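> These notes open a run of structures that come right after.
Taken together, the values in this text are just the output of simple stated rules run on the coordinates, not laboratory data. This structure is a prediction, so every number in the text was calculated from the model and none was measured. Cβ atoms are built from the backbone, for glycine too; each structure is taken alone.
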Structure I
């Protein structure tokens with residue numbers, strides 16, 4: 001059950017909720033230094049690794065300030081602690097780089113990967129490790145062995161390899177970085193003035209709209225109003241998929257999306273936000 005023993009948590013770098021009057025950069029440093037405070041609280045000899053998603057996906061597409069991950073990396077190196085970036089969501093182009101850690105300019109020791117490895121066509125996941133970790137495993141055990149019956153499944157591996165080939169040959173990740181990612185950001189930012197939207201978040205082809213009751217005070221709706229669920233249901237009726245994470249509406253379009261499709265998505269999202277606001281009596 002949860003919580004799991006010997007796993008400690010620090011706050012996520014959620015500027016909109018926790019940043020107060022701090023700038024995003026200052027808050028990013030403050031949030032990262034919570035790791036150093038936790039290490040000192042526990043004792044560095046009792047901390048093996050820090051693990052985090054480059055962008056917190058299932059928590060509401062919480063995009064960290066640019067200062068956050070470099071400071072996390074500095075702290076991990078200072079205390080000789082392994083840094084693990086969970087690339088299951090961010091990996092293989094989602095943020096406009098091959099991996100989310102590249103988007104934020106850091107180099108982890110360990111990277112779990114999945115989802116984008118095969119673009120979801122077959123289930124496959126893996127773990128990438130650097131020489132520092134590999135050398136210890138080889139020295140102590142002689143090999144880096146997989147421990148699951150279906151590890152290295154040939155069909156899944158073949159699909160993953162071809163998927164990576166397509167990403168490279170069609171330059172899909174470069175397209176996200178140079179074309180569709182910036183265009184989505186441009187169109188997404190237009191929602192900043194919507195009466196329901198407190199914060200607009202976007203990196204690459206990940207986007208979130210945080211719905212609030214009072215924009216000036218960053219005040220959320222009462223939970224029992226279930227605003228996210230209302231908006232999600234309206235989206236389904238209008239033939240667009242936006243996931244509701246509490247009152248945060250999230251999109252994660254395919255890497256093959258075009259600018260024209262982004263325009264279509266924008267117009268549908270705008271319509272759904274307006275209908276949600278009307279249902280809530282906001283407009």
Structure II
């Protein structure tokens with residue numbers, strides 16, 4: 001049976017996000033959690049996350065839209081990382097400060113090991129910037145060096161699957177297009193990737209999460225179908241996707257997720 005890896009992003013960003021993730025992971029709903037090592041609330045909750053069984057902890061590489069007081073000024077003037085669209089444009093134009101990006105990636109791997117006492121089980125990127133051409137090579141090199149047993153998130157999936165799931169097709173297609181070739185390149189480094197990918201939608205919309213989630217489970221690719229989520233117990237002031245976070249949490253905390261997965265031919269569990 002195809003494995004459903006249900007992963008929550010953004011651990012460490014706020015207490016409300018941490019609480020949601022810890023509750024869902026502790027109840028067996030989440031099988032993977034990705035941590036932002038530069039965020040202010042990651043250390044205080046790290047031991048609680050480490051205590052959760054059957055849940056992998058990964059590194060959510062953060063190169064955009066966050067404070068980064070220790071990053072090179074070339075990447076983060078005034079200690080602020082660039083917006084995602086700006087970094088994407090720079091990488092595609094060949095003008096991104098790749099040296100500074102490589103050093104920041106290494107710094108975040110080191111910070112993860114310091115916080116959690118071990119290397120990450122998997123690696124991905126905030127706003128999926130880890131898949132961008134130019135940046136992905138640094139990510140693969142760093143993963144091979146710091147955590148050779150880790151798997152790397154790919155946003156690739158079959159075109160027909162992306163269309164059939166509905167939702168924000170444009171966002172899903174764009175991420176899949178930017179990820180093209182990542183699986184092949186990861187294999188060349190001896191690294192694994194997920195096989196299917198879902199969970200992208202307009203997090204600022206007001207539509208219900210429940211019907212979206214069922215579509216994310218459809219047409220899963222084996223053996224590891226990855227679905228991402230962004231839960232929080234309450235709204236954080238200033239968070240543009242706060243409403244979606246709370247909606248996701250309420251749904252995931254109240255539904256028999258493993259049962260829903262089996263209905264779609266999936267078995268909820270860790271990456272294999």
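> Ranked by distance in nm of label points 7 Å out along Cα→Cβ at positions 18 and 162, which of I, II sits at the highest value?
Numbers: I: 4.4; II: 3.6.
Structure I gives the largest value of distance in nm of label points 7 Å out along Cα→Cβ at positions 18 and 162 among I, II.
> One of I, II was used to calculate mean projected area of the Cα convex hull in nm², giving 12.8; which?
Working: I: 17.4; II: 12.8.
Checking each candidate, the match is II.
> To test your reading of the models, identify which of I, II gives 25 for relative contact order in percent (Cα under 8 Å, 6 or more apart) when calculated.
Working: I: 14; II: 25.
Value 25 for relative contact order in percent (Cα under 8 Å, 6 or more apart) corresponds to II out of I, II.
> Okay, next question. Ranked on distance in nm of label points 7 Å out along Cα→Cβ at positions 114 and 186, which label among I, II comes first with the largest value? Don't skip to the answer; put the middle values down first.
Numbers: I: 3.6; II: 2.7.
Greatest value across I, II: structure I.
> Looking at FRET efficiency 1/(1 + (r/R0)^6) of positions 58 and 138 (r between Cβ atoms, R0 = 25 Å, to 0.05), point out which structure of I, II has the largest value. All intermediate terms of the calculation are to be shown ahead of the outcome.
On the way: I: 0.15; II: 0.90.
With respect to FRET efficiency 1/(1 + (r/R0)^6) of positions 58 and 138 (r between Cβ atoms, R0 = 25 Å, to 0.05), the highest-scoring structure among I, II is II.
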